[in-house]
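Please treat every number below as a calculation from the coordinates, not as lab data. As the structure is a computational prediction, the values presented were derived from the model and not from experiment. Cβ atoms are built from the backbone, for glycine too; each structure is taken alone.
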Structure I
Amino acid sequence: MDRAIPSSANEDIELYMRTYYSLLRSSGEIQIKSLIETHAQMDSSLHVNAREQVPDMAAFVYCTLRLPSCIERVRLVLLGQSDEVFEKAGFADVEHWQEVSAAGRRRRLFFDRNQVLAAFIASASDIDDLIPILTAYEIEWNKISDLLNQSGAAARLSDYAARGASLTEPERVMLARDLQISTADLGTLENIWGSALISNLQAMASTRKEFALRLLAGSLVDYHKATQRWWDNIAQQVGALIAGRPVYFVSSNMHSLANLISGHALTREEELINYIQDIGHEDLMEEYMAIQSESTRSSKENFLYYVMKKYSADAQNAVAVQAKLQAEAEVGLATIPSDRYLDVGAQIIELNRLIPERLDPRLSRDGLERLRSSRAVIFNIDYPLGLAAYQILSEISQNVDQVKGFYLMGKSATLNGRIGDVIIPNVVYDEHSQNTYLFNNCFSARDVAGYLVYGSVLDNQKAISVKGTFLQNRKFMELFYREGYTDIEMEAGPYLSALYEMSYPKRYPVNEIVRLYQTDFDIGFLHYASDTPYSKGKNLGAVHPSYFGMDPTYATALAILQRIIAKETK
């Protein structure tokens, strides 16, 4: 039986959220330290050792990857939806501050080079994401700060900095012991911070972290304005490509479909292999040799797509990036970078301009000649966070002529699978609307299994859309697991609320079982597992899929593109 989660299972989470939302009503700064007790009390599955004196390195690494590197200098974090909101609050020059970014979270961030960080937020989900991250980061920072000073390691850090050389192995062992962490955890910090390891630890030793936060505006109108202006930017640049044409909407990323249709990476194999040789990436060279000798089942196409992403990110390869963009333009792909409102890029792909010889060889060639007469386009966006998904799809659906299909590929946590598995739900419980959505997922296991090398495909699953990655605990997960829910993510529920409004003449309901079986367009959800929260520490702070994450990513992207081509060539 599908039902809302009993309050006893999430009352600590609700208390935490009520606390920070009540504080955010203040027009002044609020102190993150006032949230530490309720944060620890909810016993988040991402911060299981919040109350312990020893550092919770999985939580600290998770937060570090989702905050910009300047965070060590930040005292005040400002939250607002647009430059107008910041200007009205007295911060007229925010966009002239230093633009910064985080490795693991897309969000427009600007740093005043002193102690203030401005964050552009797209929905309440950004608040539910940022506040727990800042709170967990402050808790773990202060643990590390105390240990560095109590153990005497702070003094040794000055010696290491003066010497300028890398740490010796005995020094690593001693530092890890002083921090009461494993040498592997210290190695993870070295991988993230690189040469800044010692200076960052010195900063942690010299001061305790005390974040302050200020929400400049938080009304629904402000979020809607930001979304509308995001769309206006797209319409201004590619409106002529969309006007009057059927649309297949895809929520994925900005590289998968581009690689699958352009063929650019596959024609640059020698150049890409020379690149990884030049940078001395031995692991990737070993993988390539194994692929060439067929001693591994890995896909060469996925491998080259992965290397192309690294190659394009290298500042020395600007000319090669232009060649890549040219190859994409030749097959009808137009990219619209994110603007100052939402950090969500978009792509328009004209199906009648696809070149069959350039398509990924794993795609079927049957009937491709019929695409020449197609008027449809693919509207692909870089997947948004939480409630922003509802706002974006609602805005798009009001401004396009016809939606012929909706497809989502995204990360999730799995309670019954492994990292790298693909999960296909046909039931979604949404924490925002408290609705249970039932629908026909147009994908089944056979649509994906042929493209997936390492993982398993689990269809006919039940998913839950949570309000935030930190806003769940073991009691929460156990209750839903007993109800058969195995897939935890953040966007499916908000998207389904928008899909409901595209199918019915009223706003989505609340706390109901909603059947979406009668839509006149495809609905397809594909999630690939990046976390296994039932396994202690198995979150992306502790395990990063790296190259092997390409397997489920491209398996789901291929399934989506094949579905669209098949529908358009019938």
Structure II
Amino acid sequence: MDIISEIKKAIEYTKQKRFSDAEKIYKNIITLDSENALAVSCLGLLYLNVGKFKKSEKYLEKAFSINKSIATAEGLGIVKYYLNKYGEACEYFEPIINTTKNYDVYDKFIETLLEMNKFSLAYNYAEQCCRKFPFKPEAISKLIYCSINVGKLKEAFVLAEQLVKNFPTFGDGWIKMGLVYEILFHDDKAAKNCYEKAYACGDKEIAYYNLAINADKTGEPDKALGYIKKIYHQYPDRGSINFMTAAVYFHKRDFKNGYKYYIHKEEHVASNHLMAKLKRPWDGKTYKQETVLVYGDQGAGDCMMFSRYLPFLLKKFKKVKVFVNKNVYNVLKYSFRKYKDIEFIEFKKNLPRYDKSTIMSNLPYYLKIDLDNIPYSEGYFEAKTELVDLYKNKYINSDKLKIGVVWEAGGTGWRELLNRTLNVELFEPFLELEKAQVYSLQVKPTLDSYKKYDKLIDLGQTFTDFEQTAGAIKNLDVVVTVDTSVAHLAGALGVKTFMLLPYVTDWRWFDNDKKTEWYDSITIFKQKNPKTWDDVIESIKVELINM
């Protein structure tokens, strides 16, 4: 057998999409010579090409163990990305990224870095990618996205203008232009126009997706649902589209229809994620002799918010196990310590034993507790006495009005994050109050600009999890915060809180502009003009002076 000729024939079959014929040739070669790295690698790349990622990983890893070729490393990086093994993907991408001539390798490496929240590094490689592929509109689009993620919005705007000018029929360019209009200029009308142009270019699914978000933001939920309906069965990320549909219904205070979509979002979790391994889903019925596992599926704020429903599960089950992130583990365990049959377990590699399972954010649905009956709005968390005393004696011992502040929001979606994050300089009026002492509750701020304020005492550096944050908050007269986890913590503790809400709010705050059904102790200060926070800051300052 002339192996090289056979491999060339298989490659030609692959180009003709005769994948099964190509597969047979590679397997025949491997049968004769199992250590033929070229054939093993080609078979792995073939499986990558047809989307059989597990098989691809198996053969590419074997080929790489025989011969560490660049082509095999490129394929392994890409397949690890598709399998959501981002750390492993980087191990293959990093050594070869400067020498690769494959744009797809750059693209997947940058996407990997974004998934790992390594935004600055992603931006650096996106710049490098543009220099290497200067006439590829996809490379420029990726750089725009990375510029947005690192806050270089003006640069993103210039790049987007150039992109739509030079490649007017490239739909994704108009999508990026629309995003820049949303974020930099808060101009939803101009953004909508860009998304419509993307649709005209043929990018229908992503255009409708963004038009749906745009409609929901501008107070047209029914129009948003209309856009979603047009792409519901075509959009590649069904989990994302389910979540957005649910959020639109939730925004309308329609929990019943919202949960029809929300309860399906976990079906689209990556297969290697622990949540995807949950078995025997709870149907809402009573199982008095069984144990239910509740998986903390959202971020810290959501976990705190939905944890109020946990005691009601004791009417349905003998025992409740709650699987949560370590940053909320201690504060939850202490706050619910009187419930002997509720056990909190920190996230680890394996799931604990259970009979039925559910995710925490589904609890209102299965417990049939609607919006009109949200429990424990007066507060349901407790802070450890020793931690309260520690912060009182060591850090918060002023006779002045004690104010805790948070100006940055965490989260996974940059669109939501940027919408809820402020510049610390906006809080200067609070620092100027003579009869007030301001404390930062911010953990690891993105920028160091807060350090220039001598009057701002940094407590965030003392926090290792939310248990310490709770101990500090109980010593404060008021917490002033953006929409983030600290707002939920302060509300759950029953501490007076002023929450700054953007013009476009997250679904859970509905159309509220003063009070919220979730927490009695929270007062909302909502942005009336999406381009300025000045009136909001002034209103809060007046309230602080009155205090």
Exercise. Compare relative contact order in percent (Cα under 8 Å, 6 or more apart) across structures I, II and report the one with the greatest value.
Key: I
Quiz item: Of the structures labelled I, II, which one yields 21.4, 67 when Rg and Dmax of the Cα atoms in Å, for residues 85-332 alone is computed from its coordinates?
Solution: II
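Which structure, out of I, II, was log10 I(q)/I(0) by the Debye sum over Cα atoms at q = 0.05, 0.07 Å⁻¹ calculated from, if the result is -0.21, -0.42? Spell out each step's value before the answer.
Values: I: -0.21, -0.42; II: -0.25, -0.49.
That value comes from structure I.
For which of the structures I, II does the calculation of helix-only ellipticity at 222 nm (-39500 (n - 2.57) for each DSSP H run of 4 or more, over all residues; to 500) return -13500?
I
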Self-check item: Winner on distance in nm of label points 7 Å out along Cα→Cβ at positions 141 and 461 once structures I, II are ranked, highest first
Solution: II
